[in-house]
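Following this line, the structures themselves.
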Structure 1
Amino acid sequence: MVLLKRFDVASSEYPWFELTFKGGQVGYQWGGILCAFETAVEGVYKQCEKDNRPLVPRLFACSEKTGLRSKNSKRETQIKFVANGPRNTDRFEIYWLDYDGQRKKYKTLTPGQSWTVKTYPSHPWLVLRVSNSGAKSCFALVRGRKQSSELQVR
């Protein structure tokens, strides 16, 4: 879930929130039963217990791909790309954006496959969705974090 908006209308001391669920659905939830994982959020019940989900790489808007390029770095990290979904759906092409911002294709994933790349937090990766007809569209543009991260592609 991602919190979009807090409403000042409170019920039993907690406000209501507009949020998005997996798949882009929008809904509303009372803050008295929500907890925050990474950053404290005013109006939610508490800070969540330790979050055991894998970290998500740093996400960028696909429109930023023309301005991103790899930069020198000494700190290593890794990103795991995981393709989930029915076997007859789209595949995904994964590209590294080099020091000049040029695409270098590294891997194609089909549903059910995963791939882990050793990289640097300063190196951007572009993921294109390839439909069964061959049409390509930007799915994600990411950079790793200091710790290992995982991107679910569907």
Structure 2
Amino acid sequence: MKGGEPVPGDNIIDSRDLISMYEDLNEEHEDLLANVERLEEEANDLYHKELLEAAREELKEWEEEHLEELETLQAVIEEGESISSEWRHGTTLIHEHYFVDYAMELGRDIGVISDFNSWPARHIDWEAAAEELKMDYDLIRYGEHRYYIFNA
């Protein structure tokens, strides 16, 4: 996580964090667009024309820095909503490289395993267990990374 915000590549991401990031970025973008549109209507003198140019430059800089991220978030949110009915309420995204560790944590969390260093836990084929668990999950892309989400 970068500054508390999830980034593509994190092991675990909450869908609500992605939604919040998207909403914040989208609001910033819409505000900048609205400012440019307002100034275009008022650009009848030199002062307003200078303000308009400054607003256009600010919008251009924002889009160069954030538009790709906004579009990536929009795509992952749309895909997540199509897979999980719980997306808006909070769905966990588990990075594909972290899924075996996630299966182990899940085993501990639900009480089937308490100590990974004792019998029988140290003899469990966690990769096979994770593969079987994947039957209840779908893959979703976030940037260049792939995540599993529970297909509720």
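None of the figures in this text is laboratory data; all of them are computed from the coordinates on show. What you see is a predicted model, and the numbers here were worked out from it, not measured in a lab. Cβ atoms are built from the backbone, for glycine too; each structure is taken alone.
I have 3.3 for distance in nm of label points 7 Å out along Cα→Cβ at positions 6 and 62, calculated from one of the structures 1, 2. Which structure is it?
Structure 1 accounts for this read-out.
To test your reading of the models, identify which of 1, 2 gives 1.5 for distance in nm of label points 7 Å out along Cα→Cβ at positions 94 and 118 when calculated.
The read-out comes from structure 1.
Taking distance in nm of label points 7 Å out along Cα→Cβ at positions 46 and 78 as the quantity of interest, name the structure among 1, 2 where it is greatest.
The maximum falls on structure 2.
For relative contact order in percent (Cα under 8 Å, 6 or more apart), the calculated result is 22, so let me know which of 1, 2 that is.
Working: 1: 22; 2: 30.
Attributed to the structure labelled 1.
log10 I(q)/I(0) by the Debye sum over Cα atoms at q = 0.09, 0.10, 0.16, 0.18 Å⁻¹ computed as -0.44, -0.51, -0.90, -1.03: which structure among 1, 2?
This value belongs to structure 2.
So helix-only ellipticity at 222 nm (-39500 (n - 2.57) for each DSSP H run of 4 or more, over all residues; to 500), computed for just one structure, reads 0; which one of 1, 2 is that?
Attributed to the structure labelled 1.
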